[in-house]
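Below: a set of structures, written as structure tokens.
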Structure 1
Amino acid sequence: MPSVLLVSGSGLTVELDGRVEGIAELAEIVPFPTRAVVGHPHQLELLETQHGIVLYQRGRLHSYQGYSANQTVFVVRLAALLGASTLIMTNAAGGLSDTQHTGQLAVISDQINLSGLNPLRGALPPEWGPQFPDMVHAHDPDLRALALALATELGIELSSGVYAGVAGPSFETPAEVEMLRRLGADLVGMSTVLEVIAARHLGMRCLCFSLIANLAAGLGDFAVVDHEEVLQSGRAAAEKIARLLSSLLGRPELYGRRPRVRS
């Protein structure tokens, strides 16, 4: 059974050592139809590390594809109910700070959910967690400190910032970018916030990384932001992301079993 769930974002699927089983298609696991997005392979595999098993979701589901909030977080809940205690995610984000640059990595310190969705709405099994879960430490401070220390050891530039999750799939207008900056966001993207809410509800610790794939509209020298630019940035950063994730997955602090829900 997995102790860690790792979810890769746009263009950020990297090869990691320790595969236990062959790669399975996500469509074989989830009980609803899946739809492809360029840069998201929609696959699952198991990795074996020195300290435990990792469920690796290669490519995520996005609510902008038409999935409900509950469908979007299906694999997170599945992993938690199987015993996983830690969620690690990567995503591609737009940078909202004048000090950021394309290709930079950031660990998410907090989040702002502007998607208009929440996977906790409705009647959920009470044994999964409280109806009103605390979100003060939505992104685990101890795991963030570990990631920053490992990045320093590896010589990888890793900043920290607040992530704003929006509905998408259109990119933000310059006016929306200015709004997000005034709200205190450093990064903006179309994923991650729903998964973190669901994971925290189920008692998982969360550690999330953003690759600054582009500077948001109105910043930098680019007049147009497009998805191919995002994927190119992901491919260019693959080597350092793989090194950081491999180092993290080798640390015992990530592992441990989440108590099973009551049957």
Structure 2
Amino acid sequence: MNLDYTDAGYNRPMLLSGKKGLVLNVTNENSIGWAIAKAAADHGALVGVGAQNEKMLERVKKLIDGDDRFTSFVVDFSEESQLLALRDDVAAKFGGIDFLVHSAAFANREDLQGRFIDTSRDGFSVALDISAYSLVALCKALEPVLNEDGSVMAISYLGSTRAVGNYNVMGVAKAALESAVRYLAFDLGTKGIRVNTLSPGPINTISARGVKGLMDMISYVHERAPLKREFGQEEVGGSAVYLMSDLSKGVSGQIIFIDNGYNIVGM
């Protein structure tokens, strides 16, 4: 890779030039999904940005308005027919894709507060279905359009392996998601497709605000992580670009933490 060094610095290489992929789903300009989509486009990729339904599609269209680096898709992960329709839509617009980002999670608000032991059977089922099984279903539906040496990634959180107050059933769902990533990495590895997990620390997004005490969590991590600085969507986008790029061709089934090192801290 040839870099053009100058007195002012150097021209950053475009790590994703010629690549095409999906970020599913994006809710607003503050979301981690949108940060990843922008980072990918900034590195030369053509990015399909997903919306859960027609209402959310209007928000996505406003985000990508006039920018030919992006195109929009609609898919509700809970509907099998929509996953198959997405595959056909991707094949028509892109042919094949080089990366796929699963950025979706849901739990009933009442299950994200109080005691985990009080989680309802229906609430448990919904959280596991939308937050974990949807990755499996998505990969199965899109396997025919995933190019060799492609990259799939999911978004998790440290609450998958540690008990975090008010994270509750979502922690269990994220644990299932991370396990699914490892099994998918095993299945898809025969095609050279790698599957990994991005695990950011707590970030102030609309989705995360469903967890009671979010701002206290963010302050706590920023104060105690080895890197004494704030982190957010931009850092997640950078790590996602690495996993999408050929620089990570030997990495699969891993969890990449983006939390200033907080995950290594004991007391």
Quiz item: Here percent of Cα pairs over 34 Å apart was calculated and came to 11; which of the structures 1, 2 was it taken from?
Solution: 1
Exercise. Taking FRET efficiency 1/(1 + (r/R0)^6) of positions 26 and 170 (r between Cβ atoms, R0 = 30 Å, to 0.05) as the quantity of interest, name the structure among 1, 2 where it is greatest.
Key: 2
Quiz prompt | Which of 1, 2 yields 1.5 [distance in nm of label points 7 Å out along Cα→Cβ at positions 42 and 58, calculated] | solution = 1
Quiz item: -11000 is what came out when helix-only ellipticity at 222 nm (-39500 (n - 2.57) for each DSSP H run of 4 or more, over all residues; to 500) was calculated for one structure; which of 1, 2 is it?
Solution: 2
Quiz prompt | Parent structure of the calculated result 19, given that relative contact order in percent (Cα under 8 Å, 6 or more apart) is the read-out and 1, 2 the choices | solution = 2
Practice problem: For structures 1, 2, calculate mean count of other Cβ atoms within 10 Å over residues 154-161 and state which one comes out highest. | Solution: 2
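Taken together, the values in this text are just the output of simple stated rules run on the coordinates, not laboratory data. Values in this document were obtained by computation on a predicted structure and should not be read as measured data. Cβ atoms are built from the backbone, for glycine too; each structure is taken alone.
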